[in-house]
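Nothing in this text is a laboratory measurement; each read-out follows from the coordinates by a stated rule. As the structure is a computational prediction, the values presented were derived from the model and not from experiment. Cβ atoms are built from the backbone, for glycine too; each structure is taken alone.
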Structure P
Amino acid sequence: MGFSKITQSRAFCMSDACRTYDCIVVGGGAAGLCLGVHLAKLQSQKGPCLILERRSQYVDDRSWCFWENPNEISWIDRIVSKQWWHWEISGCEEEVDHRAVNRPYCYVRSSDFYQSACSLIKQSNDVNLQTGVEVSEISDSGGVCLVRTDHGDYRAKHVIDARPAVSLSPDPSGLLQIFVGSEISFSKPMFDPRRAVLMGNLNADDRAVWFQYVLPLDAHRALIEETAFASEWIEADELDRRLKVSIQNLAGGQTMDILRHEKGVIPMQSTPPQQRGTSRILRAGLAGGAVRASTGYALRRIDKWAKQCAAQLGAGRPPCGAYSGTVVERSLDRIFLRAVRANLSRAPEFFLKMAKGTTGDQFAAFLTGSTDPRVLFPVISRMPKRPFLAAATQNWIGPSHASS
């Protein structure tokens, strides 16, 4: 599904490149558009903002999921197209069923996200989205940032670089979440649309933890993904082959239509990424450390950062870096990732124990970043003691001391 080219209501002209903006956002993906939405909502701004996106049009090429938080309200809640109050985690001949009371699992299509964000941005006179612009260089010229593009040079007080990372490799104590998926429509009813499979057929080898992810959109149609939490790079072709086998086994010979594909790589790293070497050029989005390290979830965290960053810019202050969670959350993420990476063959056991030790709402709250003891205790008490104590020791005193 494609969309017509989306630009701000004011047409682009070469004189735009002669202006000095309060802020230029390079990249109109999730982070850039979330920031644009919150800037557009401000009652007053200190100066104009420009979002530059290399794509000439947005397509329905991905989806985002998160657990609803009853204590937080976001514009994204209005574009949720599907919720599941019931989900399963399975593997090692075990299956855990969860039912949520307050925290359903939510699904947002990229088509709805792009259309809603662009529509909200278009209503602002101070925020302009320009698509089809290729950025070649970003530099700090001593007080003013210069952004070179194929449409000319732009100047700004601050630049937020929200483009994806050029290359990704696993952090020594982290993992890469690599996935490929297809939205499939089957000729016969195949799914219970009330029940999602968040981690199905959990298994592991010396490279990765593998599982299937199935989001039933109705009785005939589902998004089916093959996912790896990997300690090394895994080619998409291998995941494609695994996905094809999973879909064929599920189909059982019946006819089906492939509606769309999606794929991605999400860094699950416990150390924050390197920021640019200037206070006026800031990284954002996945490359800026927006991901919850132990889970790979990012959209609500990105939107939380965007709201804070817009408030900073609206008050005439510099933009803020990505929301990285609480100290407790970051520490738990490091311990969990170290334990999983050091014990990949046992990782399915870890995930199953986590699920068995929690209710649906506790499981959702933990993966969302809750530090409530009533949420943390059931999870921590279920984890195998030796691998997690070793990981905690490395986290607190460092790997070199722990091994001496």
Structure Q
Amino acid sequence: MKYCHIKAKLLSPLLIQRQRQPSARESIEYLPGSTLRGALAAKFFLVRGGPDHKDFRSLFLDHPACFPNLLPADEKGERLSRVLPMTGISCKRNSGFKSEGKHGVKDILAVNAASRINDKPADESFWKCPECGEDMKPFSGFWNGDCRSPRKFEASSLYHRHTGIDRDTGTIAPSIFFMDQVIADFRKKDDKSEEYYPQYLSGSMFISDEQIEILKTLIEDSVFAGAERTRGLGELALSIEEMPYPESDIDSWNEQFKKLLRLFTERDVSANTYFSIKLESHAILTDKFLRPVSDIEEFSSPEFVQILKMVKPQVIRGWQSAWNMPKPDDTGLAMGSVFLFQYKGDDPEHLKTFLKELAIKGIGLRREEGFGRISVCDDLHIIKEGI
């Protein structure tokens, strides 16, 4: 399997509806893996053949590739975006990274973990902005993952306004007006700049050599995704290239995290081994009876102790083009959810191998649609000061 960077350049605005039947349609800020997978499957039917074709079975059915969410990226789409963890907080008056002229971002994983260890509430002063003294609130979205030069990535949006047409006169009908909020196919360098760049979305995936060759035949020209495709929306230029896999240094992260813990607790944590899990996409976790749960089954053995979790429920909706009907709703955990574990075992090399394999294959259901992707030991958790 190869680790590849997949990039989408928007050739027209993109609409991925947040709600199924809203009064005003609003797009989410990224291209879900399930939508990308469906768009490529539709393209295969158009140019290659039906579901019995051996290449279709290789890419989508027998050993399916797990298509990622494509998140807002930089001006050239070269930098992989990361999901901000739910432990990130920033000033409610001027939220954002200091490198972008804002009041900075802090992480509360170590503070909350120490609170659990001490069995008492954390100091409320930690939730005050060091710049202005205002409260700090959760800071969500996507960023470049670089603590030395952090930058938040946001997709530009447009509003498409529509009027109703009178069937008798062929002119605008009175009292019928609606609009769509879509991801724009361009972006500004910043709020004050008049420079415009193409809008890129990017993600990463593990894929075999055979599947790469099949995929390249589908992305030689434009692919259409999302809603309102008959009106010209959702045209994408896709590309894929191999890149090195960024492995996590669990030992270094563990030592840095314990240094932070010692600032908030007097208990001895020097002999403990900690690691964190962050959901890079929504995850559908179930028990053996397929009931929704909020715990990761792979960490249910006695050698893992869950210290805390910061999670949020998420209703997962979708559309099945083959049925021309909506998919059944699933209840899962939202991207950005964070788990902190302590490892009680005596084989650190086994732990590293286990976590790497889990990051590759993912967790939960519908992983081929981009759900259940995780990252291990996010660097934002070990920053001492705001960035």
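List of remarks:
- FRET efficiency 1/(1 + (r/R0)^6) of positions 235 and 339 (r between Cβ atoms, R0 = 35 Å, to 0.05) from the coordinates reads 0.85; which among P, Q: P
- Which of P, Q yields -5000 [helix-only ellipticity at 222 nm (-39500 (n - 2.57) for each DSSP H run of 4 or more, over all residues; to 500), calculated]: Q
- Of structures P, Q, the largest value of distance in nm of label points 7 Å out along Cα→Cβ at positions 155 and 331 belongs to P.
- Answer label among P, Q for the case where semi-axes √(5λ) of the Cα gyration tensor in Å, for residues 83-186 alone, calculated from the coordinates, equals 44, 17, 13: Q
- Among P, Q, which structure scores highest (criterion: distance in nm of label points 7 Å out along Cα→Cβ at positions 51 and 131): Q
- When mean projected area of the Cα convex hull in nm², for residues 59-138 alone is computed across structures P, Q, the figure 9.0 traces back to Q.
- Identity of the structure behind 14.1 (criterion: mean count of other Cβ atoms within 10 Å over residues 67-74, calculated), options P, Q: P
- Once relative contact order in percent (Cα under 8 Å, 6 or more apart) is evaluated on every structure in P, Q, the highest one turns out to be Q.
- Rg/Rh (Cα atoms, Kirkwood Rh), for residues 107-242 alone from the coordinates reads 1.10; which among P, Q: P
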